[in-house]
1. Quick check on the output: -1000 is helix-only ellipticity at 222 nm (-39500 (n - 2.57) for each DSSP H run of 4 or more, over all residues; to 500), derived from one of I, II. Which one produced it?
2. I, II: which one has distance in nm of label points 7 Å out along Cα→Cβ at positions 52 and 68, as calculated, at 2.4?
3. Give the label, chosen from I, II, of the structure having the highest value of mean count of other Cβ atoms within 10 Å over residues 76-83.
4. Among the shown structures I, II, from which was the value 19 of relative contact order in percent (Cα under 8 Å, 6 or more apart) calculated?
Structure I
Amino acid sequence: MRLIDTELPGVRIVEPPLFTDARGFFLESFHERKFAAVGLEARFVQDNHSHSVRGTLRGLHYQLKRGQAKLCRVVRGEVLDVAVDIRRGSPHFGRWVSVLLTAENYREVFIPPGFAHGFVVLSTTADFLYKCSDFYAPEDEYGLAWNDPDLGIDWQLADEPLLSEKDRRNPMLREVAAEHLPVYSG
């Protein structure tokens, strides 16, 4: 497995070994012991599968008390996956990183707790799969505006995205009360 560091410590691109032959391919998208051996430790308890059309933007989401590490990948199509460091006291607070995940590049991205997460579909449709280290807790879910000018995320969109009603109401990061943000622990 090849790991690629991003500009945000803890957010890492994973390139699993790919075995191909005339029948197709095989890869291990997750192997607990192998991931732990390279410092990607998380006990995943929930798998999610999102199917979306071009221009759909989901996020930016996070859970506060039940923070989630996520391991994200695409099995059909192409998405731009985004993580934003929202940990109070972090030297990278308010910075973001994006990773292009496609069915053809087999890449995954590991996002630790304390980051807001979102993605936008760049292909006609996309199937996006992600593992979570804690269960979804709607009462603990928070969000940030996808178009927060202070963040300045380049979503690589030509048109306005397709958003859920909930995501349309997400606040700017500067509007979020400090007690509704995770804390950086070094």
Structure II
Amino acid sequence: MSGRRRLIVGVMGSGVARHDDLAAPLGRWIARGGYHLLTGGGGGVMEAVSEAFASVPDRQGLAIGVLKGFPGEGGRVLSATPNPWVEVPIHTHLPLSGAQGTDARSRNHINVLTADVVVVLPGGEGTRSEVELAVRYAKPVIAFPGPDGLPNDWPPIPVAATFDELEAFLVPELGRIASVRAGDP
């Protein structure tokens, strides 16, 4: 990958529940693959996947966190605090999330547009909004929701029931994106 931009895998999920059984193997896989990891930089899934990613020795990629911001007095912006595993915090002025995650004042647009592929772990309304944005912006997206599956009212996207299925989606998709970037036919 030398001389080329490293691919970015965005992982979206709960800001509260860690879902370590899903997030930890994914974080280690992303690190071993030489990719950057992008999350919203907070707790829950974001922290669990970042911690697992950071635990891989000699990895090449960085843990990126796109943080909410809250406009304050005198033009100052108060930024959310990143989890301890975020190496590159991206501070924004964008305060909205959750059910308002598709609003123009949500960092979710940055999360989805910056990621080359999006992996969705269990989450709530904020995660759902990231799925909606991935579909809107035609980003490669796949859910890895565990045994409960995706809620019925979420947009239809591919679902991996096992890590092998997730890898079978990601490897060719990331390879295709790398090829396009390199100018290969």
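1. I
2. Numbers: I: 1.3; II: 2.4.
Checking each candidate, the match is II.
3. Comparing I, II, the top value of mean count of other Cβ atoms within 10 Å over residues 76-83 belongs to I.
4. Only one of I, II returns 19 for relative contact order in percent (Cα under 8 Å, 6 or more apart), namely II.
Every read-out reported here was derived from the displayed coordinates using simple, explicitly stated rules and does not represent laboratory data. The structure displayed is predicted, hence computed values, not measured ones. Cβ atoms are built from the backbone, for glycine too; each structure is taken alone.
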